[in-house]
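Have a look at these structures, which come just after this line.
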Structure I
């Protein structure tokens, strides 16, 4: 298994390590556990090692054109210092992955991809470059860099002790900062539903950066502003925030218009600039022309003490009308929640049954998403 530059940090703080997408990663830490870490992030701040995520740099005369071709979201109108969420589709309109694109310079971009899809996507990018003879350098910087996410309502307060610029960043904007000889990309992004930042930095600068961040702070203290958090609570946090995950709400066989991220799909891209289409655009336009997606993502509150599971069938009056994609007992709401693909005509129509596959059903009531925002109202 691959190890991230924060591996010794995880061991020092008693992480329970597991294999994830070929990497040795922390699931949770000693003395806490998933629910405690979830609460820490919701109420104060958590530190996540997300170095397993792929980081691929595109530079050169045709970098923008290549990304316009592979990304469903418009790239050309991005400003330097801006991030943008997008999908990467296949020709059939299925989702190869969801990505975050950073515009670093006029002809330079950084794309963050999911760990399980990194090799597949790099090969895809290389194939697209070769097919159009684009002049682009594609540099996979994953193993030479690290990525850390700081998430929670008190994170920006902590960062404000070191920087005036970062707390003033708007959402989905980033700044390049110097830490001695190392350059750090600090973006106002995250995957938890909380405020915070994600930091990309050279592997060799990790120890120095952590020492700087924790200056005067004992993260082992019970009331520490920041504490380590693992993959376990990262999943419950993103489910509460109704954020899609590859292999659940996103996939090669899942039509991109099912996934609840229509804002990231520019179906008029061929009418912009030089009229270039993104890969999969024709298939998605056909979906719209034929009446739209047959199913769309919906959220559900689960009644009772039991939790739904991905893959369970959603029924109405005994008839299959959908499929659960993600589910968990919500630590914040104190009840079960689930996301799933539901027949489009049934959106907003109330109650359903989720088939456990064991001769019983779970009552489910459709609700608006994100779950976390619904709960805060």
Structure II
């Protein structure tokens, strides 16, 4: 296992981190497969990752990750007793944007973990709630208070949106950022790599496996090796069995440089994807999240058909009607790949119509 510095926090974290979604039990609104191990089994899985050099473990509150936070707390107790609490870094998060709500969430997380989270993120920050999070008395202010009180180690912002992460990179209150990307959905990672301001922050990467959807097209070494050139501190891997831990962490993968065109050609062995990197430059004047529609379309063919269709059905008809009314076509002008966006949205609408 190799290690990288987590921005200016002084923490040295393993290049690969442990994502706890697959070890949760219960009903939680998450995309990936999970395995529902009991507490001793889940602790054994995390022990194996620790034995292989992993020292950062990421979770979230029960409303999002079921009992994973509690299971991580049991594991943290074992590590503290046998090796010392400073041997692991715990990353936790909650989807609350008001200061009071996130403050209370941290207090509850400390009870579940039975220890202090080293990093606490405001989770799923998007363009609609960003002002609440960053504004006065918002969640970020509360995390700063909690840090000053010693209840958490460092503050964090987690988002799937480049503009949110860029604002976090500019804000001195933010210590660590968490964002998504992989060898297929690489557009945001490319922009982060090219913006020096991000180098001042610790950066934790998630969705390296695209929630497991890229398996069958790429193997573990290709998915991990393909992101190693990006300037993240740790890449979280969702792990639900000891076999998965061994596959991801028992080998030091070498850097693999795939062009986007090479990745698309591999994906084409399964279906004809929309070749969108999700760079998020295609800003629609009517508010349609074009890159999200394209992701759901690709995810449908990668194996999450029911989930993706539900998401697409929420607004695809409205999106298509707005496209027909639009005269500026700024999305096409700003798209680096020059995708024919209105035509692709029409294809997506036809897909959803066949299944409704």
Structure III
């Protein structure tokens, strides 16, 4: 752990200035515990013939049980350390978290990957760049000729130890998927903290400067937006047109695509829903908007989620709720076996309505036309 401690300490002063509030974990909040989150969701009042049961909705839509249809994305969550403590964060990440992937686990992940033909490696966190193994995971995945995605919060690129990353991303043809709640400061700073919008725009300009988002560069820059409030996102196609126009007009920033993502009712967003009195209404909205077509395209059907410690999950949301892959399939990278994992039954709970409401939501944005 010494190498991890040294690397993280380099940026600690900057990180703490950007994250004034503690994580649920550090605050000792009840909802820091996944079991408490799941229990609260079970207790939430929902008026529905199914009683708000996700699997019964799948049954009525002739889609039960939900199963993986292969593994196209190897999503690696390298830990919960972050330079921000966003109000909606489903990871409860922050600079006061310590969970981070070791070199041994990173090497095991790459060894497992090398024995498969899974085409995409999706690296997330926390702020994944804060993991000392981040650049190793990128370069090794590229050596294996895999497509690499980095889930970036943008502001990390302004911290001195990480200012080289835009060039590093370009050299390795990394697809950069960046979180930005809104193209105006008010919406972004409300969700992420004062000054985050300004820093994010500067980071986007640095990515543009090395070719990201520019026509013909081949360097993909994707923005991700999620609502600031207790409602579902608007249509992705119409929002993308607005965002491209306004980001260029207001900030001179270019990007390739916009993903809209529904806020998942877990962790810090779940706490906000409960404390603000919005939980019952939000869950009712998700259940009422269940879309069978969206259920066909949920990310857990084609993604395998790998935890910072090597444990295996159906998705990053299940990972945060400690819902490992179901019985009868390998639960850790040490026992990895592609065939049973590729056809596994997905573990579902009530939070899964967040991925199947309306047009649906995934790490790749909207799933269907609604």
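FYI, it's all coordinate maths here, none of it is from the lab. Given the structure is predicted, the values throughout are model-derived calculations rather than measurements. Cβ atoms are built from the backbone, for glycine too; each structure is taken alone.
Below is a table of values for the structure above.
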quantity	calculated
Comparison of I, II, III by distance in nm of label points 7 Å out along Cα→Cβ at positions 190 and 278 - largest value held by	I
Read-out Rg and Dmax of the Cα atoms in Å, computed value 20.1, 65, structure in I, II, III	II
